[in-house]
Structure 1
């Protein structure tokens with residue numbers, strides 16, 4: 001519980017073994033006792049006390065630790081509600097921490113990223129944001145702007161001092177500096193998006209070329225059905241693995257071919273749709289068979305897309321090789337494997353790492369943008385930097401330049417939550433689960 005009345009409610013339902021007034025209890029302490037209702041002991045519990053302002057929300061807070069079990073926990077919750085508590089909205093505790101000024105909006109957003117992290121790199125990136133690394137970068141840029149804005153305001157308010165030329169040079173230098181810093185942050189979203197969302201990877205090919213065998217080899221388990229019969233995969237099978245700490249969302253698709261089976265047709269339609277939205281396409285071909293019409297259709301599908309061609313079944317006599325002009329025109333990445341014997345899987349990982357520069361993502365030194373909301377505001381700030389520079393190049397009045405500089409500050413303030421609407425705040429915290 002959190003809020004000004006939480007200790008009043010607690011006092012009605014909790015009897016410590018070592019009876020003590022709440023005013024005498026220090027924050028960051030734990031008391032042992034019983035939750036009661038109508039003199040009946042509901043459970044033996046430990047209660048943690050956090051006193052304002054030294055708590056997660058900066059309000060008075062307490063945590064009731066029971067023996068667990070749905071029945072007991074539900075009963076304790078009902079007793080709290082009967083005595084004046086109300087159920088928290090999604091993300092309400094973090095929202096209160098933000099509204100009460102303990103954390104900014106960047107740090108609040110990072111809480112949900114920590115909870116939802118699918119890889120160590122994603123968790124590490126989220127922790128850096130939670131600790132305020134990105135907030136510090138934004139703050140440094142804002143301070144750089146404010147240091148120059150002082151002279152701009154002087155120039156506008158006291159034109160008789162004739163310092164406009166000095167101010168213009170200073171402003172132009174500042175704008176160039178922050179433009180570079182903002183563009184670096186904006187570009188970091190490419191790496192940040194990969195870390196947060198992973199690489200959406202579609203495995204495509206004709207029936208029986210080894211798509212499901214490849215998925216099983218990568219996962220090191222029999223996740224997909226493998227048979228000698230064509231068309232056994234009719235829906236999309238999704239699994240996550242990590243490559244160099246980056247999540248790979250693998251999707252084993254239905255074999256692409258002409259078929260009269262209506263259910264299989266739906267699966268093939270889904271396969272084609274996934275190819276259009278995937279970050280990476282792994283196109284598998286049976287190297288023991290000649291290239292056929294359906295193979296050529298698949299090669300057309302992957303042209304001008306991020307793709308890796310796999311020549312599977314290297315344990316059999318090859319009828320296709322990596323020097324085939326038709327393959328090389330479709331993709332510059334071609335590798336040979338035997339999915340059945342799990343040979344060549346490491347080569348696949350190496351190609352993926354090379355394609356997405358995974359080994360160049362440095363979490364120790366780089367601050368990464370992982371959120372499209374943050375990137376949008378940074379890009380808007382960059383647009384206003386360019387507009388401000390244009391006013392100086394066209395020798396417009398410095399007060400016109402000041403309008404765009406103030407817009408830069410406002411866009412940056414929207415990232416950290418200083419200038420953000422209630423609707424956006426509600427939208428962000430609606431993504432949280434209850435109790436966070």
Structure 2
């Protein structure tokens with residue numbers, strides 16, 4: 001493989017930047033551009049060396065260079081990491097110098113892809129790396145680290161070993177029919193398949209929590225103009241994120257922010273006020289607000305409780321009738337004309353909370369209500385594995401279906417080779433997760449999601 005190089009830290013002003021190189025010519029290239037401070041310098045594995053990156057005796061930067069020798073490196077190839085100052089100009093100059101001297105620019109995720117292709121990690125662990133990088137909460141990071149450590153690989157490895165035992169028995173009964181062991185093989189296979197089904201169902205069940213941990217809850221704030229939607233968003237994110245004025249229809253587009261509640265991400269979306277209007281631009285915003293209300297997992301319907309309930313409020317209540325929703329009676333700092341009692345008969349199944357978005361009162365009660373609705377406090381990431389990846393979940397579902405088909409075939413006294421078809425499909429699905437039986441095109445698509453330098 002060629003020697004690749006890329007900047008592995010975010011471009012911008014920072015204390016330190018890292019330029020990474022991997023491949024058979026790594027050490028040859030670094031010798032051309034690195035001038036060590038030590039006079040007796042030699043490249044040794046797992047060492048950090050102080051010196052300068054130079055071009056034709058001109059110092060580019062003062063650096064520390066880490067060396068990793070194959071196969072004991074992230075990619076299992078010879079590698080080095082140049083720790084420079086974190087300025088964009090300096091890092092790009094060093095990268096260009098690496099490229100001039102024989103390296104090629106790495107593609108997104110190519111270092112991790114090489115680690116996968118060289119057998120250091122499997123595909124599920126590679127995908128965990130991007131999940132760790134993109135984690136929005138501590139719980140998501142913890143679940144991703146568990147997978148990066150090989151949690152899913154180990155679970156599927158055990159299942160694969162059990163399946164292989166069944167396949168050995170099936171092959172023996174096919175190759176030596178004179179011994180008449182098919183009934184014993186079927187009984188043993190049935191017991192093992194029932195155990196495998198239980199294990200797979202347990203993994204599949206963890207995805208309910210895994211999806212919440214990774215994707216969180218999408219919550220849309222809706223209501224009439226000037227009900228306090230933007231003030232609520234600002235109170236929740238604790239900054240002036242949305243413009244708040246006394247004029248109706250200020251918000252014309254959606255504004256999105258992430259917060260955490262008990263370690264679960266919550267995507268808060270402020271929307272345009274819903275009302276009847278002739279303004280074409282405002283109409284676009286209102287239609288978008290209705291779309292967001294339809295797509296959201298949770299509706300936060302905010303009502304100006306200092307005014308009488310109007311037809312537009314009732315229309316919104318009808319709109320969210322079948323949705324998971326919380327109703328907020330806002331502006332408790334003013335004289336209220338709507339109370340909880342007025343709404344309890346109309347929306348019996350929706351929590352109703354009184355707040356003052358302006359004075360940031362009642363915000364903690366909103367968090368507590370959302371947490372109770374989705375049982376956030378019961379989602380714990382301990383030593384157990386949690387599936388967070390849709391691709392893995394689908395593969396596990398396919399495995400369960402094939403195990404169930406194999407069990408059904410045994411119970412219906414189907415020929416042993418028919419049973420083996422479903423069992424082989426299970427092995428194929430395991431390979432889809434680990435990357436052993438996945439097409440090159442799909443593997444390439446997965447690694448395209450990675451950032452440069454990883």
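Annotations
- FRET efficiency 1/(1 + (r/R0)^6) of positions 122 and 386 (r between Cβ atoms, R0 = 35 Å, to 0.05) derived as 0.60 - corresponding label from 1, 2: 1
- Ranking 1, 2 by mean count of other Cβ atoms within 10 Å over residues 42-49, the structure that comes out highest: 1
Bear in mind these aren't lab numbers, they're just calculated from the coordinates by the rules spelled out. Everything numeric here is computed off the predicted structure, so don't read it as measured data. Cβ atoms are built from the backbone, for glycine too; each structure is taken alone.
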